[in-house]
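Scrolling down, you'll hit the structures one after another.
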Structure I
């Protein structure tokens, strides 16, 4: 399928989504939001996709919101009660994704360009990347659910320092403060991201990864380890009776590569998505 603002390639079980408005430094607009969410829906429905990688075309990852409307860019229509932040809609879709998602931050990632990466599972930056949560310098406030994600990733003090100053910082600082997990030369960025994706796709059960991804993200808001214990107990009981668990153990004992067949599109447990109902009892 052709998109207006992104490119999508599926190869060797990896979907690569490339933000593709290079003349505008991949600035984010409503069309990009719609295209991106459609691609994520495709990733979740296609069992040949095991991992998603997101990067940018040209010299930027994403320079933030498209400011083509000038001072009226953030003059939203409709009522305050009904308004929904577009970046937040994207972030929530990423949050619900069944597949692991890797940000390969090739260049500047500012505003929504930075916050859209927060619900992604791994962030790898090139040595040309810069990041910034510049909202206060534009007279606006945070978006894309970053008020929830950012302090959980880097801690409240660091989050407040970056947000209250709105300053741009280099990839090396992002690495030091644990916003990204690795910084590599630009020419090695995609190879590094793809290598990680292949490690996942070639060696793991898609069901196991999907369940674990949602377990860890949802437990970031839990107030007691008992919540994790209850969900993990259900997980283990359910997967222990399935073919992927038998294959995982047998392939290990037989010293061969595993051949996992279960599919996240059709084979998830009956209690998934468990966080929507909250029916678990002590």
Structure II
């Protein structure tokens, strides 16, 4: 199997890159919800080709949409933040403010609320929430993180792409805690590992494998009727392996108890901000 990768430097690169990849590929992946509009157009123009998109839904019969329950993985990060804070002030930094990133924010807020309602107050009122306005501005991420740390936050979770590297830098300098996202950032950003409590990892590789397998086996199906949704059940999201390095075992055990309850369907994690206010969770 031959794999070709093209990195888009700007939005204008999305369509030509997708078209170029699809020309000679059995399956072309668009990574990230920002590529939704471009893929919608290209998939219609190249109806004989197969596509998949991560973190968005495209209603085309030749597109497999793959979405993750980031709210569930973020809930576990909220458990960790709520138990590890000493100031009862924790923060959140997002990339672009919208429904996609608010899934991370909502799940995180609910997790904090489940174990430390006082610490959740600033999140729910959004007094301790900042948005960079970009997923590729570490400088702005750093500045916003310093504002939150200086205001008393001692744990900050981010869902802001490479902007979050600024948070990790600020956490190390401030001797405070950060929580990473998507990948195990204690591994991908090792210079900051002593400041990282955990990371909410998304198993994009597993999802890509499933879509590729469908193509190989001749079972590929797209459209809204065939969306692949992966959460804690199915191990699509979860705590990074390095969580044990800086997070006490009793906190990890508590997060695992909540994880098992979510997998067993005992409660549903909020995926929207307005749902967090009414959220109640059974005691573990």
Structure III
């Protein structure tokens, strides 16, 4: 697939997804949203890709937020079309289930959340609005020392989106999250690092190499299907009401993986003191656990 507003480059197991709108500081659009989702679908289906790294084109911006080209109507999505498919009825009532109501930034965040490969952010410059919130469902964020985060929604008369009200407090704590979102101030890379939003800060010329090194650290000696399952288990258990929820999923998933060739290879390679050769495919061997949803609980 060809892309217009992003670039997708694959090399030695790493996919580098670059937001690419140089004339608009990589500002977010509906087309960019669709291309990001398509690129992640491509990466999930490609067993040659072990991890995905997001970055922005140039050194000035990762993503400057939503494209404000529509002016005052930027966030009045009902006015963006020709009115033939509006969620607002003639009497003013709103169909809240209408596709036009759904937040596009949230669609990106949820697609990253559902990814089967580790997703990292190499935040090379300003990350504002959706440029900040789309990074929250990634597994790691590394930043240039020139990067700035901005949760500027209240300053634009709107509210945080892209499921950030769920992700951000879990990453940095509620006090920091409300400080950043109420004030809408720009947050330097050093503060983002201090508060735990980014894992590390790097000189601009070293950022991508550092992100690639981290991605390889995540994946070099690990079974791809196990990494995918671990990713989904960890994120989902953040909202579990009781550790028994984790115990149920742990039990079912480890029972399934224990029967796999990967588990036999993992033990054998360790005993033989050699690198493992995992053969299970994320694209074709990732298990479906729908039948476990209705299984009776333990205890």
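Summary table
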{"read-out": "Test item: mean projected area of the Cα convex hull in nm² calculated as 19.0, pick one of I, II, III", "value": "III"}
{"read-out": "Which of I, II, III leads on distance in nm of label points 7 Å out along Cα→Cβ at positions 65 and 265, largest value", "value": "III"}
{"read-out": "Origin of the derived value 0.6 (distance in nm of label points 7 Å out along Cα→Cβ at positions 201 and 241; candidates I, II, III)", "value": "II"}
{"read-out": "Highest-scoring label, criterion being mean count of other Cβ atoms within 10 Å over residues 121-128, among I, II, III", "value": "III"}
{"read-out": "If semi-axes √(5λ) of the Cα gyration tensor in Å, for residues 57-208 alone is computed and equals 24, 17, 14, the structure in I, II, III", "value": "II"}
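No value in this document is a laboratory result; all are computed from the given coordinates. This is a predicted model, so every value here is computed, not measured. Cβ atoms are built from the backbone, for glycine too; each structure is taken alone.
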